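Engineer: Pasting the structures in now, so scroll down.
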Structure P
Amino acid sequence: LQARTREGRPMQVTVIGVDDASVKLDGNHPLAGKDLVFDVELVEIVQAA
């Protein structure tokens, strides 16, 4: 779901709860709290001056 901030900027949110009186939204990034693993290739080492 896309909402807008008070400044009018778009913001992605996820609906995490709905009841008769309210809707609960989560504005965290979808990867927040997840472990991230990267493959890195070292291509050069430069000695500091």
Structure Q
Amino acid sequence: MRIGLIGTGRIGTFHAEVLSRHPAVDALLLADADPERAAAAAGRTGAAAV
């Protein structure tokens, strides 16, 4: 399953952390209005920031 999350605030980052550990998730992409915040969340979760 490929998932894209828009918004990497507190709740979005929580969802990203949970989804990054789910065995059915093959790809996790994160986007945010603040690219640095998206990159930071991606670094913590192993996702890709777009």
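Read-outs throughout are calculated quantities, based only on the coordinates presented, and are distinct from any laboratory measurement. These numbers come from a predicted model, not from an experiment. Cβ atoms are built from the backbone, for glycine too; each structure is taken alone.
Engineer: Out of P, Q, which one gives 0 for helix-only ellipticity at 222 nm (-39500 (n - 2.57) for each DSSP H run of 4 or more, over all residues; to 500) as computed from the coordinates?
Structural biologist: Details: P: 0; Q: -13500.
Computed on structure P.
Engineer: Once relative contact order in percent (Cα under 8 Å, 6 or more apart) is calculated for every structure in P, Q, which label goes with the largest value?
Structural biologist: Q
Engineer: To which of P, Q does the computed value 5, 13, 14, 15, 12, 9, 8, 7, 8, 5, 2, 2, 1, 0 (P(r) over Cα pairs in 5 Å bins from 0, in percent) belong? Let's see the in-between values first.
Structural biologist: Details: P: 5, 13, 14, 15, 12, 9, 8, 7, 8, 5, 2, 2, 1, 0; Q: 5, 27, 40, 19, 7, 1.
Label of the originating structure: P.
Engineer: Out of P, Q, which one gives 15.1 for mean count of other Cβ atoms within 10 Å over residues 14-21 as computed from the coordinates? Walk me through the numbers on the way to the answer.
Structural biologist: Details: P: 8.1; Q: 15.1.
This figure was derived from Q.
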